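In the part that follows, the structures are each spelled out as structure tokens.
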Structure I
Amino acid sequence: MTTLILMRHGHVDGILPARFRGRAELDLSALGKLQAERLAGRVAARFPAAVSLYTSPMGRCRQTAEPLARLLKLEPRPLQGLQDLDYGQWQGLTHEEVKKRWPDLYAGWRGSPQLIRLPGGESLQDLVARTADGLRDVLQRHPGAADVALLVGHDSVNRALLLQLLDQPLSAYWLLAQSPCCINYIEIQGRRVQVRGVNDTAHLEGLAPEA
């Protein structure tokens, strides 16, 4: 059985008020760094024998992985399958700005995201194909009965992976919350998949609730 611990990166500027961040390089905020330390402490205590640590190539994910790498003495590996969604012309804009400039397309994104291609960017189908390749790559590398693989991704990436693991349609994209430095627990044995926890943030208790 392979255990996947899927996490989101810590807080960055642009989460509140929300902006489309995507491929923009953003460092963790002071809050994000605190979240990453809390995340690392909890995961390292629960999974001290984790065998690998994968991250999105984006800096905010690599920074989130640093405390984990230090505690578990693992070398983080960038995984293209965990790369954030390309928002194209929406990148860097607030939701209100996008809503004013592309009212119909924004309404479609919020209502039927599976039918939308972001202008100059990706579709959810593109994201699913990329994350599926990344997931297959990780599972092929870690077929061991007790392998624990740690993955640090993004809101959109984690949603796409969870939809696949839960065998849900892309139209359910907005039904899954992914808070900064949350933990998702997945066990995979052959063709049997069990998602044992989603968006767990108990380790962040006491930090700013708006994160």
Structure II
Amino acid sequence: MPPEINLRILPRTVQQETVDKLRLAIFSGMFEPGSRLVESHLCAELGISRPSLREALRSLQAERLIDIVPNRGPSIPALTLEEMTAIYEVRELLELEAVGRCSQRISKDQLHELEKSLSAFEEAASSNDSLARVKTAADFYSIILANCGNPILEEVHRGLVARISFFRARSMSLKGRAQSSLAEMREIFEAIAAGDEKAARKASKKHIAKAKAAAKLSMETGT
């Protein structure tokens, strides 16, 4: 069963909290792929006006987490295996380059931050908090991207983060996947810490291949 999420928010942060809450609800599996989002129901659950909801939905549409079809309204996209494969192919291209460059550029202070983010993921991986796993994994990669020395690469990757997180949340629901991810991410960290560009790229390639296989399995089994 997906975790229950309290969707009610405070008026002072309506816009951002609405986006954040709905994004987490999508990642958690609260809404099934292909299902419609009924605006009146969401307004009641969130305690916000329809204009505020629609503004938030436009933000999620920009992240490609929802579709908004004229005369039909918003819905959760039913991503195909082909779309998932394409996303992971681009992820591999970007992250292999990022970890390789990061291994040659990261400062001691930022390396310490990367180690802290890995520790945070380790704690999340040992819990039943699927949302914490998604967030801490994204934090780990955001530090790598921020230290790769190419802001355009970082920007392009940021456009994929929401969809990567969508698949990550589902693949990590598979038994043992979170712990396997931890071991793979630790291997990436150790290669970066050693300044070994070749090993960093190799570790990243292995990690993404395993993540892709887990995402594929979660789609095929409906996990």
Structure III
Amino acid sequence: MSFEVIAECVIAGNEPGAVNGVQGLIDAGTDPLSIINDGLMPGMMVVGERFKAGDMFVPEVLMAARAMNSGIALVKPLINDEDMPNVGTVVIGTVKGDLHDIGKNLVAMMMESAGFKVINLGVDATTDKFVEAVKENNAKIVAMSAMLTTTMVYMKKVIEALEEAGVRDQVKVMIGGAPVTTKFADEIGADLYTVDASSAADEGKNLVA
């Protein structure tokens, strides 16, 4: 089994293939970190590029992410936490009052495949949850999602809470979701609006570079 085959399994959303391939490399004594860096993540990066180009769609991306995550789950116990790829920590959540999570989870998966450590607060996330997570994890990015015009206004409250807690300067704030725009991001003092999950991962890397 080669790194290329594992990458192809991820791209195809072939979870059993990815798991078998990763286990085969582990059994052969392959460096666990290389399995992630040279096999699983390159596959997911191709998925991100195809998704961005409109050549892959959400269900296929979710299958690919599941394949990648199952492979990482096998490898993770063999790697020290400090050796895991980590370009920075992202705290991500759908804001209070909003229960939509497919887009947010897609962004989280893309961020992980780009080498970020992701703290996923889930849906209906309050200002307190965002602030606590930033403090506890020394996060570099806060990513917020809202799918309703009635809940997107809560993003401003989160930014205000970060300011009050004295941690706004240590993080970049990214926002997204169907009703959200660049104009709205500017109005509430967010650093960035991204239109889709793939862009979010790319832009996130630029923000922490």
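When helix-only ellipticity at 222 nm (-39500 (n - 2.57) for each DSSP H run of 4 or more, over all residues; to 500) is computed for each of I, II, III, which one produces -11500? It must be structure I, since only it matches. Here the criterion is FRET efficiency 1/(1 + (r/R0)^6) of positions 27 and 163 (r between Cβ atoms, R0 = 25 Å, to 0.05), and among I, II, III the highest value is seen for II. The greatest value of relative contact order in percent (Cα under 8 Å, 6 or more apart) among structures I, II, III is that of I.
Any read-out appearing in this document is the output of simple, stated calculations on the displayed coordinates, not a laboratory observation. Because the structure is a prediction, the values reported are computed rather than measured. Cβ atoms are built from the backbone, for glycine too; each structure is taken alone.
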